[in-house]
Structure P
C-alpha cells in the first residue's frame with residue numbers, strides 16, 4: 001500500500017511539473033512540433049537527464065529494481081508509430097492528456113478515452129499478433145551496458161551530462 005501511495009504522489013508531482021511547464025498548452029505543443037518553441041523539449045530533456053542518473057543511483061543504493069524488458073523490434077516500432085500518430089493528431093501524449101483532463105480540457109478527455117479504448121482493443125487482438133510481434137526480431141534483454149561492456153552508472157552519467165548540456169547550452173527558442 002505504501003508503494004502505491006508513493007507512486008501516486010510521484011505521479012501528482014510529475015503532473016504538476018507538466019502543468020507548470022506548459023506541456024498541455026496547445027501553443028507550446030504546436031511550437032515544439034514546429035521546432036520554434038524548445039521549452040517542452042527542454043523540460044523532457046531535463047526530466048530524462050535527471051531521471052536517468054537518479055534511477056541508476058537508486059538502483060545502486062538498493063532502493064530501485066530495474067527490470068530490463070526484451071527488445072522486440074516490431075512491437076517497439078509499431079508502438080512508436082501509434083504513439084507518434086496519436087500525439088500528432090491529438091496534441092497530447094499519455095501523461096499530458098491526464099494533466100489536460102485535470103484542467104478540464106475536452107480534447108484531452110477525448111484523447112484519454114481514445115487511449116483506453118485503444119488499449120482495450122489491443123488486449124483483444126494481442127493473442128493473435130503476439131507471435132509476429134514478439135517472436136520475430138527479438139533481441140532479448142539487450143542494453144548498452146551489455147553491448148559496450150561499460151557499467152550502467154557511467155553511461156547514465158554521460159547521457160545525463162550530455163542531455164543537460166544540450167538543454168541548458170545548445171537549445172534556443174526561435175523567439176529568443
Structure Q
C-alpha cells in the first residue's frame with residue numbers, strides 16, 4: 001500500500017524518480033525500491049517524503065484524513081511506534097558495529113606497536129649487501145618510520161570513537 005501511494009502521489013505531482021530522489025538526498029534506486037515494495041523508508045525519511053510530496057504521512061500509509069478516528073489514530077500511532085522501534089534498533093546496531101570497529105582498530109594498532117617494540121630494530125643488523133635483505137629491511141624500516149608517526153593519531157581517534165559510541169545508560 002505504501003509503495004503504491006508513493007508512486008501514485010509522485011506521479012500526480014509530476015515528479016520523476018530521479019527528481020524525487022534529488023529532493024530527498026537519496027539515490028534513484030532507493031525510490032525504485034520503495035515503489036516496488038522491496039524496502040520502506042524509515043520514520044525520518046517518511047516525514048521528509050510527506051513534506052516533499054506535500055501530503056500527510058497518514059495518506060502515504062494509506063489512510064485518508066476524513067477516515068481518521070480515534071481507533072485510526074491508535075492504529076497510526078502503533079504503526080509509527082513500530083517504525084520508530086525499527087529505526088532505534090537499526091541505529092543501535094550501527095552504533096555497536098562502530099564501537100567494535102574502533103575497539104578493533106585500537107587492538108590492531110597496539111599489537112603492531114608491541115611487535116615493532118619486540119623486534120627492537122633488529123633488522124638494522126642484517127646484511128644489507130644481499131639485495132633481498134636490503135629491500136626487506138628498507139621496507140620494514142619505512143613502515144616503522146611511517147607507522148610511529150601516523151598511528152598515534154589513529155589510536156587517539158579510535159579511543160575517542162570507543163568512548164563516543166559506548167552504550168549510554
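All of the numbers you see were taken from the coordinates with simple rules; none came from a lab. Keep in mind that this is a model prediction, so the values were computed, not measured. Cβ atoms are built from the backbone, for glycine too; each structure is taken alone.
Values computed for the structure shown
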read-out: Among P, Q, structure where helix-only ellipticity at 222 nm (-39500 (n - 2.57) for each DSSP H run of 4 or more, over all residues; to 500) as derived comes to -23000; value: P
read-out: Parent structure of the calculated result 0.80, given that FRET efficiency 1/(1 + (r/R0)^6) of positions 7 and 143 (r between Cβ atoms, R0 = 30 Å, to 0.05) is the read-out and P, Q the choices; value: P
read-out: Highest-scoring label, criterion being mean count of other Cβ atoms within 10 Å over residues 23-30, among P, Q; value: P
read-out: Entry that produces 1.30 once Rg/Rh (Cα atoms, Kirkwood Rh) is calculated, selected from P, Q; value: Q
read-out: Value 1.0, calculated as distance in nm of label points 7 Å out along Cα→Cβ at positions 39 and 103, assigned to which of P, Q; value: P
read-out: Comparison of P, Q by relative contact order in percent (Cα under 8 Å, 6 or more apart) - largest value held by; value: P
